[in-house]
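There are structures below to look over.
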Structure I
Amino acid sequence: MTEGREVWITGAGMLSPIGSGVDANWEAVRAGGCGVERHPQGEGPPLPENFLYFGAVEGYGEPPVVPPKLNSQRKFLNRSSILGLHAVQEAVESSGADLFDIPAGRKALYVGSGDFTRIEYLDFYSAFAQSSGPDLAPTDPGVLNEKALYQVNPFYLLEGLTNNMFSFLSARYEIMGTNGSLTSLSSCGAQALEMCDRAIRWNKADLGLVVSCGSWIGELIRFELDGLGILSRASAGADSFRPLDRRRDGFFPAEGAAVLVLEAADSARARGARPMGRVRGTGNFQEVVSRSHIAVPFEAVARACRSAMSEAEMETSALSFVLPHGSGTKMGDRLEMRAVKDFLGDGADKVPLAAWKPYTGHMGSASDIGEIILGLRALAEGVLPPTPGFERAEAEFEVLDVVASERPVGGEAFLSLSHGLGGQASATLLSAP
């Protein structure tokens, strides 16, 4: 049973390849938009065709305007951190809360990031090419140094530190309370949400920011993902990302950010705020996956779902819908659907499932919170957008009700699932106000 203070979600922000802001993202999903595009070949050796499909956010090369005292820190922010700061700004404004009215020690900050911006640094490529010539002859160190001096950001190594945005946000909003900076893969956004919710519920803080961001579109990370066998072959172009469908063959990566503002209900109510929703239950488990480190952990997924429902003392019949992780990989989706089918039991054909990553592309940990934000809108408006590209599931899962076209929904709560490489499994149960 959920114990402690009641916690409200009072603000949200989202930036993705399909839209700037929560409203724009929701409208794009309702319209069937797709942020995954084929991008032209860049400088360097030709890339395989499927590497050219990904979702990029346009027009956000710089962070929002910040106090003068933080200007010197801007150069340390990597790509996903910049996107995250813009989403934070929207979330704080939409909540209506004045963060500076709250004592620094009563504000919480939890960041979940899965950024791979600086596992490569292609700015060096031009310097190497200019100093070694078209035949890639051995490079003269002096010439390379001269070329790199004016072409490579001297702070590029610092940009690779995953907690730069955490430090920046702490200073920006004077946050000195309970906190955490999680750097992992897809499920760390949901894990950050659980930690923040519990901190406020247990009276460790009165307000908290939950920030998730990721950038999976660099060339090297696309090589890494393809090497794991989890990128789509792009046989049908951008439409090839079709989770839960029997024709699925992987996903397309993307970048983005999503943010939630959580508040103690008593203080939010006192200032006249209205809730967007509530976290009713969570489940986070780890399973040693012997078959493959990229396989979805069947036991951990089912256990996470049951844990979230048990915490809320809610039956599966009360669920409006389930948002699976739905990465679109053959093995991953199969094991996840098997776990969901097991969890729903006799009600497997009665609870709609919708997988939404094809709208934006897979944004890493930003997909966690992004899908939760969209799920809250779906619950509030009573309409459930479909799973893009879905036609038919494998025979084993035809009993599951995968949504192929928009439909009305009722009920009080939905379950959002997320999984990461190496056996992570997360489930978050949310309800409308």
Structure II
Amino acid sequence: MAAPWGVAGKRATQISDSVENAIREGRLSPGTKLPTVRALAEELVVSPSTVSSAYRQLRQRGVISTHGRGGTKVHQRPPIEIPSATPLPDHVRDLTRTRHQDEIAPTLTQVMHDLADRLVSPGPVDLEDRLIKDFDADGVTCAGVVVVGSAREALDRILDSQLLPGDRVAVEDPTSMEVADVLSLNGLDPVAIEMDEHGAIPASLEAALPRVAACILTPRGHDPTGSVIDAARASELRTALRYHSEVSLIEWDPLGPLAGCEYEPIADPDRSRWSVVRSFEPMFGNRLGIAALAGDPVTLARVRGRVERLGSPLSSLVRRIVDELLAHPGASQRLALTTRANGSKRLALMAELRARGISSQGLAGPWVWVPVHDQEKVISMLFDRGWLVVGGEAVDGNSPHGIRISVARLDGSLTRRLADDLLEVLAA
């Protein structure tokens, strides 16, 4: 009997390599459900322990993921080369982006013109000092910051410096694609924390803390639900964390200033292991989308050491351009306009959905979260109607289903059309 997708082999390494080859060659697509251990063992005429070992190797490399009753599936973004994705059809509107095509920051041409005289100057770049002041204004006191190319890189550096494969990490459920990817690539096991519109529920976090080595919490603009932790919730979470000082706390700020709301810090200043990862990619795009990492001295030293020895530190030119963008008056003006526009569009979509009896939530940024029973079905049906949306990243087999909609590219008529289409999809 032949195994599906050309998977073959008699040893665990041969089987895992054949699965990766099937993905790389396009025979096995991301998201595809794999046979059970016993079923594949029978097809390959090997012992179940051999297939189990192969699956374990693939999970540790982030190629596949386990979804409880949903079975084992190829990761949606496996860390190997795969065939290029099919371009989005012209009739499909992408509702996954954090902003419209227009840049929030001033155009690069304008900035380069303003910078022309200073670019040849050997003087220091004040980017770190500027970021430290920004963190301090948000109640995050730190002695220094590390600047890296993306929030994903910052999170990866933190986890790699503190944890080992197989360690458990508490994460909000549902979580984001970025967080799920980094955990998977580091071979870390997520532990679900229940949440509501005000973020992680303290009782759920408290139950998870004795079992984990780290936890990741999102104070504002949670992806995918748009939740925001207010002062009261932050105090409750702080109390729960106080009794587990050995757990590394990572505050994940995926939208940065684009969240458009105040930042409520969670970490106590005297906590031994803590960090804040703030992304500027939603503001400037991935070409200049830096991330800033604040934290305790040991965490900063470990991450800085890895960046200097193993990574690619940002060039002085990029640092100077980003510093200028953050200080440029045009950037703050456009940021204010964008956050106000996102807020208005978010409220408009939620009002249209509410008028049709559809529940939703979203307190910050461009995200609106709509709970659904079968997110894959809803995503597929909306795509057929011309809308590209994404679901939440499942933490375990009990993860809530829903779709995340970005309002950045919506206007009044499109909002009403989307709400009508979603109502028909949910009724189907």
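None of the figures in this text is laboratory data; all of them are computed from the coordinates on show. Here the structure is a predicted model, which is why all the values come from computation and not from measurement. Cβ atoms are built from the backbone, for glycine too; each structure is taken alone.
Worth pointing out:
- Taking Rg/Rh (Cα atoms, Kirkwood Rh), for residues 255-342 alone as the criterion, the top structure among I, II is I, with the largest value.
- For mean count of other Cβ atoms within 10 Å over residues 39-46 computed as 9.6, the structure of I, II it came from: I
- Identity of the structure behind 3.5 (criterion: distance in nm of label points 7 Å out along Cα→Cβ at positions 15 and 279, calculated), options I, II: II
- Source structure of the calculated read-out (mean count of other Cβ atoms within 10 Å over residues 215-222, 21.4) within I, II: I.
- Structure responsible for 19, with relative contact order in percent (Cα under 8 Å, 6 or more apart) calculated and labels I, II on offer: II
- Which of I, II leads on distance in nm of label points 7 Å out along Cα→Cβ at positions 127 and 351, largest value: I
- Structure (I, II) behind the derived value 0.55 of FRET efficiency 1/(1 + (r/R0)^6) of positions 31 and 239 (r between Cβ atoms, R0 = 41 Å, to 0.05): II
- Which of I, II yields 3.3 [distance in nm of label points 7 Å out along Cα→Cβ at positions 63 and 247, calculated]: II
- Source structure of the calculated read-out (mean projected area of the Cα convex hull in nm², for residues 191-414 alone, 14.5) within I, II: II.
- Test item: helix-only ellipticity at 222 nm (-39500 (n - 2.57) for each DSSP H run of 4 or more, over all residues; to 500) calculated as -9500, pick one of I, II: I
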